[in-house]
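Please find the structures below.
Computed from the coordinates by the stated procedures, all read-outs in this text should not be read as laboratory data. Here the structure is a predicted model, which is why all the values come from computation and not from measurement. Cβ atoms are built from the backbone, for glycine too; each structure is taken alone.
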Structure P
C-alpha cells in the first residue's frame with residue numbers, strides 16, 4: 001500500500017537477532033490481518049501478565065519492580081489499543097490457540113533461582129526484539145492507519161527489549177552471553193523453520 005510512513009531504523013535489534021523475518025511470513029500476515037491483529041492483542045496481554053508475574057515473584061529487586069511496573073502498564077495500554085483497532089475494523093476478538101514460539105522458547109529455562117530469572121529476562125528480551133523487528137517489516141505494506149500505529153509501537157518495544165536485557169545483566173553473577181547464544185539459536189530455528197500455524201511470532205508458513 002502506498003503511504004509515506006517509513007519504518008524506523010532499529011540497528012541494535014537487527015544486530016541482536018540472528019535472522020530477519022522471512023518474506024513469506026510478511027505475505028501471510030498481509031493476507032490474514034484479522035488473525036495478525038487478534039494474536040497481537042493476545043501477545044500484549046501475555047506480555048503484561050509476564051511482567052506482573054515477575055513483580056510478584058521478585059519483590060526484593062527494586063530495579064525490576066520499577067521497570068516491570070512500567071512495562072505492564074504499557075503492554076495493557078497496547079492491548080486496549082489493539083482491541084479498539086479490532087472493533088474499528090469489525091473483527092471479532094476471538095480466542096486463538098497459542099503459537100509454538102513462546103512455549104518452545106521457554107523450554108530451556110532453568111528451574112533454580114536466580115538462573116530461572118535470568119533466563120526468563122533473556123526470553124523476554126528476545127520476544128520484545130522480535131516483535132519490534134516484525135512491526136518494522138510490516139510497516140511498508142500496511143494501510144496507513146495501521147502502519148502509523150505500528151510505527152508508534154517500535155520505540156516502546158525497543159525499550160522493553162533493552163530493559164529486559166539490562167536486568168538480565170544486572171542480576172546475573174556471570175556473563176549472560178552463553179545463555180543468550182542458546183536462546184537466540186533456538187529463536188532463529190523457530191522463525192526460519194516451517195510452521196503449520198500463522199501467528200504474530202510464527203515461523204515460515206506452510207503453503208496450503
Structure Q
C-alpha cells in the first residue's frame with residue numbers, strides 16, 4: 001500500500017508539473033509567457049498574452065491534469081486511499097513545478113480539475129461561485145480566493161465531507177500564498193481586471 005501510494009504521489013506531482021501555458025506559448029506561439037503580462041504560466045495570463053483560443057486550451061489542459069491525477073487510484077483500482085489525497089500533489093506540482101525550477105502557476109484550474117474528478121456536483125457549485133464573483137468584481141484573484149473559501153465552508157457544513165474540507169483548507173492556504181502579490185495590489189487598488197463583469201464595465205464608463 002505504501003509503495004503504491006508513493007508511486008501515485010510522484011505521478012500526480014509530475015502530471016501537475018506539466019506547464020501547458022509555458023509550453024504552448026513557447027513552442028506554438030514562440031512567446032515566453034514568463035516575460036509577458038503577469039509573468040504567470042497559468043490560464044489567466046495565457047488568455048491575456050496568447051489570446052482566447054490558446055487560453056481555452058491551457059485552461060482545458062490544466063483542468064485535465066487535475067482530473068487525471070485525482071482519478072489515478074480509481075484507474076488502477078486502488079481504493080485504499082482517498083483520491084483527493086493524490087490529487088493535491090497535482091496542485092503542488094503546478095505551483096512548484098520540477099520542470100520550471102520549482103516555480104509555477106496558481107493552480108486554480110488544476111484545483112478545479114481535482115474537484116471535478118472527485119465530485120462533479122461540488123465542481124458545479126464552485127463554478128457558479130467563481131462566475132458570480134467574477135461578474136461582481138472582474139478580478140480573477142478575488143474570484144479564486146472567494147471560491148476556495150466558500151467551497152471549503154460548503155464542503156464542511158453542508159456536505160459533511162471531511163476529506164474535501166481538508167483539501168479545501170490546504171488549497172485555500174496554497175491559493176493565498178500563490179496570490180500574495182495580488183492581495184497587495186488589491187489593497188492598493190491596482191489589481192488588474194479581466195474584460196468582464198460589473199467592476200470592469202463600471203470602470204470603463206467612468207474613464
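Source structure of the calculated read-out (mean count of other Cβ atoms within 10 Å over residues 43-50, 23.0) within P, Q: Q.
Can you rank P, Q by mean count of other Cβ atoms within 10 Å over residues 131-138 and just name the one with the largest value?
Details: P: 22.9; Q: 17.6.
That would be structure P.
Ranked by mean count of other Cβ atoms within 10 Å over residues 19-26, structures P, Q are led by Q, which has the greatest value.
Taking distance in nm of label points 7 Å out along Cα→Cβ at positions 11 and 171 for each of P, Q, which is largest?
Numbers: P: 3.1; Q: 2.1.
Going through P, Q one by one, distance in nm of label points 7 Å out along Cα→Cβ at positions 11 and 171 peaks for structure P.
With relative contact order in percent (Cα under 8 Å, 6 or more apart) coming out at 32, pick the structure among P, Q it was computed from. List each step's numbers first, then the result.
Working: P: 32; Q: 19.
Checking each candidate, the match is P.
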